[in-house]
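Trainee: Please go over the structures that come below.
Every number in this text was worked out from the coordinates using simple rules, so none of it is lab data. All figures in this text were calculated on a predicted structure; none of them were measured in a lab. Cβ atoms are built from the backbone, for glycine too; each structure is taken alone.
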Structure 1
């Protein structure tokens, strides 16, 4: 079993490498055989020292998943909830990191990319596949539908 000082030293490096949430740090302490009765004390110490901040984690997570993986707001929310991030931090992070314009641009890009994978005329089955894919990415059905209709009307106007 590692001593608390050894665990803290390892966790400083672990948390300095990238943003972490309390749940990830707890899991890492368990992997390193830390004394479970010390978890909360160590987590509080890491927060006091600025190595652990869940609001900051939520912001970095939301921004990264949106920009790199093009995840929608629903999927980001759900993943942050799985990590036990409080809903206030989640909503602030999403609001800060994902503007409405960028969100619509991302969704439009994903639709156009998927449509280009199919033939000229998209069947109902293909349309449903595209909609399911976008919902799995975390986009709202109503917004998918609205952007789809907007793109369809623009295509017909050409």
Structure 2
């Protein structure tokens, strides 16, 4: 099989329910479940790979004009980087609250409050996936801020 896993409908519905409670999609839920069984170095490699995959997919959706899907993939690309910060700094990174706390850790460590402001823009892209409320102009402003945060995190993590 080419990366396709078939599940009974009931199992998939349970996964959706659990993922929503954790403010994740099913793919992220499964990845988190696998990641906890890996050593930290392998987890970081996994998160870098996910970051690159999500960012590439986000750009594809954005080019097609699918703002809701694109925004969620930008969010996924950002979350993957925050997971790396969590791994490196020995901080929890499995819930939305954990991600916000990592951002606040970065603000305090670097003295740069842009981390918090830019993260809020990315959160709006994530919310747009569920509620589809953004105009293209608004989406582009939030996308620009999210990309700025991604760039800052890549520099912080020394990922080229």
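Trainee: Comparing distance in nm of label points 7 Å out along Cα→Cβ at positions 105 and 121 across structures 1, 2, which is largest?
Mentor: 1
Trainee: Same structure, new question: Computing mean count of other Cβ atoms within 10 Å over residues 17-24 gives 13.4 for which of 1, 2?
Mentor: Numbers: 1: 16.4; 2: 13.4.
Of the structures listed, the value fits 2.
Trainee: Follow-up. Rg and Dmax of the Cα atoms in Å, for residues 65-144 alone was computed and gave 14.0, 45; which structure, 1, 2, did it come from?
Mentor: Label of the source structure: 1.
Trainee: Still on this model: Could you tell me which structure in 1, 2 was used to calculate helix-only ellipticity at 222 nm (-39500 (n - 2.57) for each DSSP H run of 4 or more, over all residues; to 500) as -26500?
Mentor: Matching structure: 2.
Trainee: For mean count of other Cβ atoms within 10 Å over residues 57-64, which structure out of 1, 2 has the highest calculated value?
Mentor: Numbers: 1: 20.8; 2: 15.8.
Sorting by mean count of other Cβ atoms within 10 Å over residues 57-64 in descending order puts 1 first.
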